[in-house]
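K.L.:
Below, each structure is written out as structure tokens.
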Structure 1
């Protein structure tokens, strides 16, 4: 189907088999729940139709395809994370809070984060988030082009860490545990002759298992502060 939003006139408010009236919001709620429980494979019209008690084809009255639905789900997450956020004070403090909000939002939906963090939703919540983020950069004194590029680097850093940490959190427990233990086990037995630098920091290597989000964020904000003068 062609890209873009489904015209309002195509959305019929007919009850499903269970008596529920379908809405875009209800479908997004269901998609978030199913993806959270079963991962990306749950975002199929067949599984959504079964969960909603409707004919799968009915979903096409609200979304062109499952990718269109994924973008709506991503925008819902943005809306949840940015709700009530209206930074009025220090621009760096505003960016720090925005970063924590975005990172936290995707951390609450780890199975969606890896799919949606790199997408452009082209929807209202994303519009508002970008408006706020670029506004904070402009408040920091950057010219228009620099503000846009710095915001892109900022949000990519945040979303990249969110997707990485979410993907790790979504691993099966035994795989996640094995990756975490590697720094305290496999790396500890390496030859100091072959890996002298690793041997020097042997005791500190388990820190590699800790998310680097906070460190990366503070490094980025410190660099912005210097550039802003």
Structure 2
């Protein structure tokens, strides 16, 4: 709790390799007031040492490397296919030329290069998914970078909602580095991001989370590229 701002603040964990704050940007002040993070100031090695000291059976448990609900299905693709019927469609370039076929657009993500099954003179990346026409759109790496994007469903955690542009850093996916950005407030709880440098693989549906040092300011959902 920060008395100066009269707000509960959310900070990164001490062990940055295990920091989960990116996923907690949607917590409200009421939820933070009732939340406790007893491991936030411990490294994973210290956590395991304490678990062994207290003879907890999870002290030596191997770490999970993926979503636990995926393991029984063998792969993410198999898991998705159980709930989404794959529908074959076209892979096209920016000119609309068909360059391949896909087995369901839910198998692809923005920025993906591997697994496209396309022979081309230069590496191609997924730059957009057209759900209406069931198309995967590909292009070279330069077309998969963006200088701006729109973020909606904003939740400001450690600071009040800004009424003027602010300068901060943003993380656009869990394992990415926070980068410099100008945040411009828009209507309907949305903001426009202008990155210091063009960013690769800006993906609608992913979270954009803002940090000032180790303090999580807030976050929202990427709606579109601009």
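Quick note: the coordinates plus some simple rules give every number you see, no bench work behind them. What you see is a predicted model; the values in this text were computed from it and never measured. Cβ atoms are built from the backbone, for glycine too; each structure is taken alone.
K.L.:
From 1, 2, which structure was Rg and Dmax of the Cα atoms in Å, for residues 57-152 alone = 14.9, 51 calculated on?
P.N.:
Answer by label: 1.
K.L.:
Given a value of 4.4 for distance in nm of label points 7 Å out along Cα→Cβ at positions 81 and 217, point me to the structure among 1, 2 it was derived from.
P.N.:
Here the read-out was taken from 2.
K.L.:
Name the one structure among 1, 2 that mean count of other Cβ atoms within 10 Å over residues 25-32 of 15.1 was derived from.
P.N.:
2
K.L.:
If log10 I(q)/I(0) by the Debye sum over Cα atoms at q = 0.24 Å⁻¹, for residues 105-208 alone computes to -1.32, which of 1, 2 did it come from?
P.N.:
Among 1, 2, the structure yielding -1.32 for log10 I(q)/I(0) by the Debye sum over Cα atoms at q = 0.24 Å⁻¹, for residues 105-208 alone is 2.
K.L.:
Another one. Where does the value -19000 come from, among 1, 2, when helix-only ellipticity at 222 nm (-39500 (n - 2.57) for each DSSP H run of 4 or more, over all residues; to 500) is the thing being computed?
P.N.:
1
K.L.:
Further question on the same structure: Just checking, which of 1, 2 has the largest value of distance in nm of label points 7 Å out along Cα→Cβ at positions 41 and 129?
P.N.:
By distance in nm of label points 7 Å out along Cα→Cβ at positions 41 and 129, the leading structure of 1, 2 is 2.
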